[in-house]
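Structures follow.
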Structure P
Amino acid sequence: YAYDIVCNGNEIGGGSIRIHQRDIQERVFKVMGIAEEEAREKFGFLLDAFAFGAPPHGGIAFGWDRIVSLLGGFDSIRDVIAFPKSGGGIDPLTEAPAAITPQQRKEAGIDAKPKAPQAKADAAEAPAGEAAQK
């Protein structure tokens, strides 16, 4: 279930009850084109929890930016958001997303070089005659 809080035709909040039944979650994965094996690999913990009978859970939240926009008579919530993004998703304050330096990658433990596939790596390590025999 999903619900909205509306004031004078303006949405000021909303929420939902999350999926908490295994059979429903499995149907969602199927509709999304996620194979059973992939769903089990990536979401097995969740499916197992649902099998034991997870209770219904959900929530509701007000959008304070929406309420302030409505009370202030603004045309858009962009006029009241403290850190708005541009239409292209760029943050004008931090200029994010932005390229990071090699030092920042090192600090974050991010390797920007993809690993070679195992077959290519094995062939590269083997002597020239051996690689040709494979």
Structure Q
Amino acid sequence: DDAFDYVILSQTLQATRRPRWVMEQMLRIGRHAVVSFPNFGHWRSRLDLMIYGRMPITDNMPYSWYDTPNIHFCTIRDFVELVDVLDARMERAVALDSAGHRVRVNMPWWVWNLLGEQAVFLLSRKGAPAPRA
């Protein structure tokens, strides 16, 4: 427990068999967890499903549904709910557009969910010391 200051999981959570367990272990072994993932709630993904009836293929999700390593896609809102279930603290969060630029921080979650192609979260266990700058 607390063996690391930071544990990083970059663009991998959606490819794990047990995402909740992975997150629990990250928060157990590290004081802080950095998690990034493609946002399945992005407007282009929704449009592909709604208009074309197909699983989206994007720069962040470049595989066909039958050939992907991803097994647990989630949206930013889904991930925020998981953070609550884990009783973790969200230190910082950012949604990124297709060019890697930040989506405006002071927008509500549903806007992040529509405009962010990717998300990056800095988490800690409640009661853990705040991250150093």
Structure R
Amino acid sequence: MSVEQNKALMERMFLVAFNENKLELLYELCTPDFVCASPLISTKDGIKDGRTSLKELMLKYRTVYPDITYTIDELVAEEKMAAISFTFTGTYSGEVSGIPATGEKTKVKEICFAHFTDGKFSRIQFCPYGDTRSVLSKH
């Protein structure tokens, strides 16, 4: 795929599937052997196979932050991969990693690396940066 097509795919995932909570799009956007990696995935290595893993992760975010909104800060792409820096904001309404809900507005920055195969996402790695734990617990 072209660089512009990969950018459009990233934007569709974040601005449509995630922001509009249209998670059924993940089955269209991701390969059947898709792999999702994130510190919030509760496996030994934080990696889980399958498109359903990303859907479950996004549902977890939506449970913790019911009004979650993603904003793309930076997006770069090549023919087989892309990287996005994004910010999500939302009201911290559910417990995560032992940190109780505060009801406060929270803003968290993350980076996501994506790999593509045949015009679809084949792997995504979410990488929070900064001290996310203190951002959540300071409220």
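Per-structure values
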| item | result |
| --- | --- |
| Among P, Q, R, structure where distance in nm of label points 7 Å out along Cα→Cβ at positions 93 and 117 as derived comes to 4.5 | P |
| Per distance in nm of label points 7 Å out along Cα→Cβ at positions 37 and 85, the highest-valued of structures P, Q, R | P |
| Relative contact order in percent (Cα under 8 Å, 6 or more apart) from the coordinates reads 24; which among P, Q, R | R |
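Every read-out reported here was derived from the displayed coordinates using simple, explicitly stated rules and does not represent laboratory data. Everything numeric in this text was worked out from a predicted model, so none of it was measured. Cβ atoms are built from the backbone, for glycine too; each structure is taken alone.
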